[in-house]
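Following this line, the structures themselves.
Read-outs throughout are calculated quantities, based only on the coordinates presented, and are distinct from any laboratory measurement. Computed from a prediction, not measured in an experiment: that's the story for all the values here. Cβ atoms are built from the backbone, for glycine too; each structure is taken alone.
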Structure 1
Amino acid sequence: MKFISETDALILDLRECRGSLDPNMIPLFSGYFFDQPVHLFDFENRKKNTLKQMWSAAYVPGPKYLGKPLYILTSGRTFSGGEEFAYDMKHLGRAKLLGQVTKGGANPKFPVQLSENFLVTIPMERSINSVTGTNWEAVGVQPDVEMHAALALHQGQVMVLEELLATEKDPKKASQLNQNLEKMKETIPKLTRVEISLTGYPEAKKVLVSGTFNFWATNTNFLQKTDQGWKGFVEVIPGEHRYQLVIDGRWVPDPTNPNQVKEGNRIYSMLKLD
């Protein structure tokens, strides 16, 4: 935070953030973006019948990041604590969210042993936002500006420059911002639509595509059932992308794509677009 304290705006990329291992991390990190402590959310525990308030930290080491634009990037992989932070910053009016709807995990689950052979996980807690009185469980966090997650960083940089330009009164600085803005617009990558098909699997209930092009999300890019099998499309930016098909929860390489790469014990299909 000290390193970035002199910047004019900040973009936080949570497109691959799957959560926080420490429940105190979000209140601590949030403390950098508010002058005074702010009520973020409550944790309700069903088993203990308790309600714990969570506030942004009153003190944080290093300088705070106040009065400057804050943007948060999300994808279908953003989950749990990443969603909590994005949801709180959005509804407290401190940040703008760009990208795709998140995965939708707000109620912590705990294992319950039913018998020697069966174990289930049951929600025992839930997050309750201080503004909305609810959370994003199963529905995900809705971004302010919804767009393909792969474009979110480029579009976020454009939006930051546009916001700074709109308030800049120094002609020389405004001219430089405008030049940077035009250059940034030229670098936004183009999306290419690629068809993905799978023959067979008539008994499957759900088939989707997950890869680096959608940040390994499992709530987007579903294939539709056809007479021959399954078919769908993904939008991909230039570059090399690893992916797999997810058939009723089982991850497999694309049998129609001979281009594969092995990493550890997994085999991934490869897409390469110039």
Structure 2
Amino acid sequence: MSHHIVHVKNLQHTYPDKTVALRDVSFLIHHGESVGIIGANGAGKSTLLLHLNGYLSATSGEIIIGDDQLSKETLPEIRRTVGMVFQDPEDQLFMPTVYDDVAFGPLNLGLSADETETRVMEALQRVGAVELRDKPPYHLSGGEKKRVAIATVLSMLPEILVLDEPTNGLDPQARRQLIALLQAFHHTRIVTSHDLDMILELCERTIVLHEGKIMADGPTLDIFNNEELLKTCRLEKPFAMQGCPVCSPDKRPLVSQPPLVPPHSSKPHDHEH
């Protein structure tokens, strides 16, 4: 079996306050797939992602990454395989400089200074942030922080990249740069987002969560064309699929137009002599 495979079986999670966040969630993701996980606020998206490399423990069910069932014993290896990029980059950036943040993971793996230097520079180059290496993370823009947070994960050479709301808070240019970066990652990608246009562009498969349950799992275009499903799950089509309210023939307002008048009248008294 490929170590890239993610198999979630009958996953259940109940928080200490008795809130049930996940209800019997099961799916299988194969090597190289790009999968979007969507749903309204409170659907369970972030909770699900936090289980994939052991940041949260399941109430019941199991998670298998490749040949390994997630457990205390397999957790270090699974965290090397599954790279998690949190919604808020502040959760991943805590060292004095960008270089130190990106080097933190490789150094904790026991890599030498030279090996770590190679990993750091390759990761920063992939995200277009080499020039940021000596800057304090708190001096970075939102888009720069996102790219550096991804670099901290890429320096670990993960085979599965998991991202929670990666475009949240980014301006259009930073968003476009991030999408291009993710398109260049050719291993398995699992992405949650309210940015459904990004999901449409990046993910060929989409899983829909609603109140902790999987409501649909299939080709992204099929999901977004299922208006009844979207309505039930409090979602809307991506903007790219909605059409322009001005240009669409069935959306144009009916406005009475004055009759066309020729630019020049043919009557003799309308001309100057």
Structure 3
Amino acid sequence: MARAPRKGKRSNAQVHVGFLRHAGYRWAWVGLALSIAAAVGYVLADVHPRPNGGSWYGYTLGTIGALLIVWLTALGIRKRVITKGDWSLKAWVSAHVYLGIALVAIATLHSGLQFGWNIHTLAYALMILVVLSGVYGIIAYAGLPKALSNNRRETTQKQMVETIRSLDRQLNDAAQPLNQRQAAAVRLSLEKSKVGGGFFRRLSTRPMDCGTRRALRKLKGLIRRASESERAAIGNVTALLDRKSAALLQLRKHLRIRTLLGAWLAIHVPASIALLMALTAHIVSVFIYW
């Protein structure tokens, strides 16, 4: 009689493998082999005084590099088509990463380390910017989604905003017994606790001009000179302000992580378009003037 499979054991379980480790790092090895082959060819090429962009070897590497750049920028189109197998989206992204890194070696050897204030060096600089922003994107997506999940604690952004609005309503009611000066401190929290804004503003989780932080500092100073009955009212308000401060911190952390996740694309995509334009100008100028 055949034994029943034990509970808790997974037979033929499919373990998730990220795009960096896809197919046993296949594209990492391909990218490394391509870089080594380009370097060996650069050393052994019989070109005097040395291989450069205008030599036969330079043209060879330039052609490979240009084709790679065009293929790499096609990922945006490829992402809209879902397929399986050797050229699944995961495989394509894996190749995109490792061949993109190999492109640095190919383009550098293509240039023969000859740089100047011209369209050719601009194309090279844009390529480096695209690669660096892509590397940042890999690092960001390796750790930030987990940080985003830990900060949210199963709370949506909409719920975070609603929590702050609810605390504002409670603060408005709790501030009614306060005198004019104490109420003015509470209004700082109600009117000056801005969340979001420009890029650098979204990166800050504890802005110095936060109205809630300023309100807490003012009320903690005023409570020392308050009467016994006023202290009880101020205590209720400061407790609400502490809760609002924590809610604001959670929301600001959420926005900061989302900003960091999207920041690389704000550089990577426009730089890729600029690279294609500079590459076209580079190729045209070479065939016209060389």
Point to revise | Computed -8500 for helix-only ellipticity at 222 nm (-39500 (n - 2.57) for each DSSP H run of 4 or more, over all residues; to 500) - originating structure among 1, 2, 3 | key: 2
Point to revise | distance in nm of label points 7 Å out along Cα→Cβ at positions 120 and 184 from the coordinates reads 6.8; which among 1, 2, 3 | key: 3
Revision key, fill the gap. The highest value of FRET efficiency 1/(1 + (r/R0)^6) of positions 168 and 200 (r between Cβ atoms, R0 = 30 Å, to 0.05) among the shown structures 1, 2, 3 is in 2
Exercise for review: Kindly point out which one of 1, 2, 3 the value 10, 23, 21, 17, 14, 11, 5, 1 was derived from, the read-out being P(r) over Cα pairs in 10 Å bins from 0, in percent, for residues 88-215 alone.
Suggested key: 3
Check your understanding: Which of the displayed structures (1, 2, 3) returns the greatest value of mean projected area of the Cα convex hull in nm² on calculation?
Key -> 3
